[in-house]
Structure 1
């Protein structure tokens, strides 16, 4: 029965879809780097607040989009790895997301506060959804660590909490994609003004980045939510649940 279950988790084009997702994610990161590097003037730290901002979209896409998605999928893409190791890898990937997100937030607040004409913080829908997603993600990471790694809940409580952890993980990721799209559109309108409606090269690039965000996010949610792609428990996992 276990062999049949394990077989069912490897059909329906799972691996090709994962490869497609990773390719889209890699292209997305490259295009954001090109946009910020070539069209927005490059990168700097707080010596140049306007260029420091460019780290914000790049680090968010690397951490809060690409790594977040891969962290969610690790139990399915690495289904033959021992459960304990998967827990550590999952926690490690998500912790790296936290680090990148914190750096990204520092850059955007610096770019506002250190600007010769300071820009208000936390007034847009993008910033509200974004900060909500960050807080939810950090709570998720802490709750997951305490529940599944150390000190760890009792097995019945752990089993009861797992669907909640999965649900809010996916919901948070959807919130991240929504925030990215809002931020992308906001930046396009502020930076390009009337040229945005003329579909200049930068406008086209921004719109393509937005479409890739939707494709990547949609594929990620599909792959992590399909029951047939779920990792089936292995005999050696039983020794690790307590």
Structure 2
């Protein structure tokens, strides 16, 4: 089975190994630990550590979080891997995860981690197949997957601990990527224009967020909190002094 879907099983294995390493390093999975391992934190991204847009998809905040995402990836990953092949599937998975992180960066300053954004992009593959051939899709898959997607969307919007933007942007990012590489629909150019439009808006939103967040009060508070909870008093003091340069008269 692993030979048929090597990327899907490798991704699950990586998630498990990374989680095990994190637990050995810090069983409490404290805020500084999550940041150090690469969770999405906005102050790091605007400071130029762009790998914080990639690494969150390989991190998880608990065993239940890891188990749920591993099961979901096991369930939806093989179809996409079989359709596109291992190399393109891996590239799509990583791109979707990055888009999910960018969406979270734009809309929230909270720490975020997990494979859910990328996995939601894999769920979106079923929407793409449905757009290609509705009747053919219904014959093969029925309506079961739409029920699964619906349940996940409801859970996303009703659970306050979930990064809603990461899930939604992952879903839309998946659709955008499938549209960009579409060769099967009757009007592929129309789908490509929609996808390009989405990605352009995403880039504009990221640029605006970068400009408004960098050196904002939230930026300094987030950065100070990281060093404070890590016990790095020297850097916490340095951030405080930098803050006073910008906001000392307030």
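Worth a mention:
- Given 1.9 for distance in nm of label points 7 Å out along Cα→Cβ at positions 136 and 184, calculated: source structure among 1, 2: 1
- With FRET efficiency 1/(1 + (r/R0)^6) of positions 16 and 232 (r between Cβ atoms, R0 = 35 Å, to 0.05) derived as 0.70, matching label from 1, 2: 2
- If FRET efficiency 1/(1 + (r/R0)^6) of positions 168 and 192 (r between Cβ atoms, R0 = 25 Å, to 0.05) is computed and equals 0.70, the structure in 1, 2: 2
- Read-out FRET efficiency 1/(1 + (r/R0)^6) of positions 48 and 216 (r between Cβ atoms, R0 = 35 Å, to 0.05), computed value 1.00, structure in 1, 2: 2
- Structure (1, 2) behind the derived value 30 of relative contact order in percent (Cα under 8 Å, 6 or more apart): 1
- When distance in nm of label points 7 Å out along Cα→Cβ at positions 56 and 160 is calculated for each of the structures 1, 2, the largest result comes from 1.
- Origin of the derived value -22500 (helix-only ellipticity at 222 nm (-39500 (n - 2.57) for each DSSP H run of 4 or more, over all residues; to 500); candidates 1, 2): 1
- At a computed 0.15 (FRET efficiency 1/(1 + (r/R0)^6) of positions 24 and 128 (r between Cβ atoms, R0 = 30 Å, to 0.05)), which of 1, 2: 2
Since every read-out is calculated from the coordinates, none of them should be taken as a lab result. It should be emphasised that the depicted structure is a prediction, and the values quoted were computed from it without experimental measurement. Cβ atoms are built from the backbone, for glycine too; each structure is taken alone.
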